[in-house]
Structure 1
Amino acid sequence: MANNEFGSSGFSSDTVADAAGRAQEQAKRYGQRAMDAVESGRQTAASTLDSAASGIRSKADALPGGEDVGRFARRAADKIGGAAQYLRDHEVKDMMSEVQSFIKDHPAQALLGAAVVGFLAGRSMRSGS
């Protein structure tokens, strides 16, 4: 048993180290499970975005507002399709690294984006109540 200035701690340093090691391994397993879940969700999100882009493209010419609206809709569909491809091509850890780099390089824009997202999330939560 380890002794300290308050007397015997009741735990040996080996027991504490073993417990810490087990906790670290458990955390790694949970982290891997979470990453696996996010990765599978990434593919589902990409498929959903592709479906949305296809739907927009198929209706672009029939939208009211003429040729300009149709062209805008096709460009939006292309951007959505590009986002779907990005999701397929990049792992979550790569995307997180890119986000962190963007935040470091453009802190004002990142803060503004976070404020907009927070506002929209709060508004959608309020309207859902």
Structure 2
Amino acid sequence: MVVQSINNAPAVTYSDYPVDLGFAMDSSIPDAMWKSILFYAMAVTDSFDISSSRTRVGAIVFGNYARIAFPFDADYTRVGVKRLIDGMRQSDSTGQRIDRALQVAYRDLFTSRYGARTGARQVKQRCLS
């Protein structure tokens, strides 16, 4: 995945660096939109080289509360990560507490306890309705 920087800085190719890619998924949306969010997360995942040394993927589901759906060290293959994403379930709450999802991301998901790596680029992707 290549991201062009602002101010004419050179483009960054994330495949050149280890990346910890974290998703925060809003589960307060209708079922049909939930499937679209999962599809989006899988499509984003396709843009990265998934492996233990390159890109690792983790996810949070949030509504009124936030929980880790799977940590960065749950699977190191594209197929496995897509299976984890596809298996994610919505919480039964209607709130949209992105603040709680971000707290869980910074306090828990992006730590070594959940497979995050020191020195890896941390990419946080919010999937909202």
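A few notes on this one:
- Source structure (of 1, 2) for distance in nm of label points 7 Å out along Cα→Cβ at positions 55 and 95, computed value 3.2: 2
- In this comparison of 1, 2, the computed figure 15.1 for mean projected area of the Cα convex hull in nm² is attributed to 1.
- Structures 1, 2 were shown, and relative contact order in percent (Cα under 8 Å, 6 or more apart) at 34 was computed from 2.
- Origin of the derived value -29500 (helix-only ellipticity at 222 nm (-39500 (n - 2.57) for each DSSP H run of 4 or more, over all residues; to 500); candidates 1, 2): 1
Here, each number is a calculation from the coordinates, and none is a lab measurement. Every value quoted in this text rests on a predicted model; they were computed, and no experiment measured them. Cβ atoms are built from the backbone, for glycine too; each structure is taken alone.
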